[in-house]
Structure 1
Amino acid sequence: MQIKFRKFKKVDLKAIIPLMQGFYIETPGNATIEEKQIKSTFTHLTKHPEKGTIIVFEYNKSIVGYAILLRLWSNEFSKDIVFIDELYVQKDLRNKGIGTDCIRHIIDKFKNNAAVLILAVEPGNEKAKKLYQKLGFKLDKNETLVYQL
């Protein structure tokens, strides 16, 4: 299966909206996401590419998945870190290596200009956790705490 990974374009928004909504529907514990929030993310990352990007996955000229990548500076590493905020593959194309290929693409893209990739896995999503560990991700020693503003 030949998947093309590329940076998002403004014209991709219509195709991405249902995929992003699907991510939130399928992820237990996540709130729903409104179309205006997705549009806000597109607008923000278009205006501020230094903060991150969205990678789209194309198959037969259709968008079948995406990943949101966010960059931030790390004092600990004295280099950028890249946070994989979301990674989603259309349901009917899962278990075909697309997620694996995407992670390898991200690793290749950032291996020379970032220190680490970070991602979070929802509790109970053992399949995703095993995939990421197989690709070299390890559980961090730190626990993440979140304060809602």
Structure 2
Amino acid sequence: MVGKRGWIRVVEAFVAVLLIGGVILLSIGQDDGEQSTEISSGVYEDQMTMLGAVQSNDTLRNSIIGISEASLPLDTDDSGFPQNVEAKLEEKNPGYMTCDAKICLLEQECLIENTDSSDVYVSQAAIFSNLQTYSPRKLVLSCVLND
């Protein structure tokens, strides 16, 4: 009878250690999710600041609207991409991310190729018109975090 009590206590201790370990693992896993949500919201906020700087500037909007439809879509690597728009996006970039931009027609699919294996954050803004021209365009910003 004495030997059976010993085994029961060993099993009880083992189950208690498993329960405590499970609770610790669950709490650690939840912290990672909250941290990534905070990072994502910060990145999207910074992207919207970058795009808003282009949307609110008449000269930059005119540069985008002035691009002929035949030459769209344009990527930042293309020679026809407006340099002043690219410079403004670089100026507003907080420095912890690397971004590519693309200008497309509003109804056009606007994909930016990404070979990076990390998280990619994409935001877009519509540029509709200036006082003389209605020529809707879409400015898409794709960013990855720097290492």
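From 1, 2, which structure was mean count of other Cβ atoms within 10 Å over residues 10-17 = 10.0 calculated on? Show your work: numbers first, answer last.
Numbers: 1: 14.0; 2: 10.0.
The value was obtained from structure 2.
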**Asked** So helix-only ellipticity at 222 nm (-39500 (n - 2.57) for each DSSP H run of 4 or more, over all residues; to 500), computed for just one structure, reads -17500; which one of 1, 2 is that?
**Response** 2
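For which of the structures 1, 2 does the calculation of relative contact order in percent (Cα under 8 Å, 6 or more apart) return 24? Show your work: numbers first, answer last.
On the way: 1: 19; 2: 24.
Label of the originating structure: 2.
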**Message:** So if we calculate distance in nm of label points 7 Å out along Cα→Cβ at positions 98 and 138 for every structure here (1, 2), which label has the highest result?
**Reply:** 1
**Prompt:** Out of 1, 2, which structure matches 22, 19, 18 when semi-axes √(5λ) of the Cα gyration tensor in Å is calculated?
**Reply:** 1
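Every number in this text was worked out from the coordinates using simple rules, so none of it is lab data. What you see is a predicted model; the values in this text were computed from it and never measured. Cβ atoms are built from the backbone, for glycine too; each structure is taken alone.
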